[in-house]
Structure I
Amino acid sequence: MIFKETRFNGVYLIYLEKINDDRGFFARTYCEKEFVAQKICFPIRQSSISFNKRKGTLRGMHYQIFPHEEAKIISCLHGSIYDVVVDLRIDSPTYGQWIAFAMNAQDFPMIYVPKGCAHGFQTLEDDTVVLYWMSEFYHPESACGFRWNDPLFDIQWPKIKKRIISAKDQQYADFML
């Protein structure tokens, strides 16, 4: 795996090192030794998959608070997404800022999102599949979110004719710094 630092401390793009042959390719998607070499402690506690029927499906912005903060690894297995990370770590130089990545199933990049950051994505194609690995179990009492279009962050989402957002995500309030 190739770890590429982003302008956010602790947020990495991770690229697969593919071994190609006439059958296709083989690649490692997780190796504890390689994560530790990057000074990332990431015990996999839970994994989830998100199937999204329609282009324009927006999921986010989600995070868990203390004592159940979670880090995530996100990968797009089919289709493509616009993936967004918002830094909510008070001691971070990028606190209150967002960063986005276009991800697709042709390249299979992954994003490592550290504890203290919110995450969301918007699908760019029908039938998009996203895989998550989390460092913490889901705890409903620690689950939080804020509005996808919170003016405080002013996330520049791709223009889509129709966004599909769950009732729960639509009911999130704005974030309070």
Structure II
Amino acid sequence: MNPVVVIADAGPLIALARIGHIHLLREIFGGVVVTEIVQQEVLSGGGFADSVPVGDAIKAGWLQVKHLSIGTADAGLGWLDLGERSSILLALEYQQNGQTSRLVIDEAKGRAAAKSLSLELIGSAGVLATAKRLGLIQQAYPLLAELRASGYYLSQTVFDSALKAAGEHDE
């Protein structure tokens, strides 16, 4: 059986780099794939300090850049930004080749599109909850709060769901 191919959109890379925890993607999933479009968005798009850890991950080889062989206008996803569209299309491409894929994506429209295509997905908050459950971090709450404080949008529903999944929220 083929291993799950994990594909990341720009948002989660930026979010996890912003709080100094991009390494959690490697520790949880082993390797992660991004499209050339996502690489360009993160490394060239904003010129922000958060891009340095992403570039380092690419140089280290655990964050791999893949060329998308199908056009970004395919699958009726023209209403999404290019990065999200390319990430979803790459996940679909892997599935068409018989491999299981998981998409790491945060933006609500991208998540809705991925769900409508029956793609497996997780967001930045889910990565932090998973890291807590695996014992890679002591608590998810401070990192989720740091993400919010840095200007990264997390709805209260997502915040609370991540805390519950991490075992840090009482019902």
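Observations, loosely collected:
- Among candidates I, II, the computation of helix-only ellipticity at 222 nm (-39500 (n - 2.57) for each DSSP H run of 4 or more, over all residues; to 500) that gave -15000 used structure II.
- Which of I, II yields 29 [relative contact order in percent (Cα under 8 Å, 6 or more apart), calculated]: I
Rule-based calculations on the coordinates, nothing more; no lab input. What you see is a predicted model, and the numbers here were worked out from it, not measured in a lab.
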